[in-house]
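Below: a set of structures, written as structure tokens.
Only the coordinates and a few stated rules stand behind these numbers; no lab work does. Keep in mind that this is a model prediction, so the values were computed, not measured.
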Structure P
Amino acid sequence: MLKITDDNRKWWLLTAMAGGLGLVLFDETVVGVALHVIKAELGMSEIASHWVVNAYLLVFAGLVAVGGRLGDVFKLKPLFLTGTTIFGVSSIAAGFSPNAEFLIAARAVQGIGAAIVFPLSLAIMTTIFPPEQ
């Protein structure tokens, strides 16, 4: 059984941060693969289907610097957990979307969570490893 010790704690944190970062980046592209099915299932127009992708990307890109600044002002761990919670809850909401408008709104909220998780995961990784590592 794997055990967390003081010696390997930073490597577990690195794995967790990389996993969170990977989910945020993966979410940018995975919807594009399923967009055709999403469009058909929800009866979306071509323009509305593009907003499923764009709502996430625009909010994420527009707020990522704000997320980084929040990391400078507030403690990293609680803020990271808040961003992860926002991202996770909005992902569930997007998965259960009854219509196009709800899906687009949920994707925008996902962008808010991603804008917090992305810079904070990098900041946490740089604080847990000494410069020589």
Structure Q
Amino acid sequence: MSQTPNVLRHEVSTTDAPPPSWAYSQGIVANGFLFTAGQTPHDPLTDELVGISIQEQTTRTMQNLAAVLAARGLDFSHVVKATVHLHHPGRDAAGFNAIYEQFILAPFPARTTVGSFLGDFLVEIDVVAVLPESAQG
């Protein structure tokens, strides 16, 4: 039987992003990285969907991601990987990317963009960010 390495995990939580509705954390720090849960275009206080266009929904989603990153003293410059789910990738990719590029500057993180059924919203994004050594505790 192999032994599981002793990985310390620390929850990241903020009231500035929507609270988890199921069994997950807004973010987890482990082994020098912050892994966020998928963030959506929901208002952190009311949990109401924000916007009807991909641009409006991407803006709110990125603001929610920024809040989770900030809860650990990070910003988008620390992001090394993003996973993007678009409800209508063919229709919305350009509008999404125009807003995404306002938040994340070059050199851009690695990114995977996929089409996903998202119910009543158009975008969901999760990221992996590297923690500076001073923030890894």
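Where does the value 1.06 come from, among P, Q, when Cα Rg over 2.2 N^0.38 Å is the thing being computed?
This value belongs to structure Q.
For which of P, Q does Cα extents along the principal axes in Å, for residues 23-86 alone, calculated from the coordinates, equal 43, 18, 16?
P
P, Q: which one has helix-only ellipticity at 222 nm (-39500 (n - 2.57) for each DSSP H run of 4 or more, over all residues; to 500), as calculated, at -30000? Considering all the candidates, the number was obtained from P.
Hey, relative contact order in percent (Cα under 8 Å, 6 or more apart) derived from one of P, Q reads 29; which structure? Traced to structure Q.
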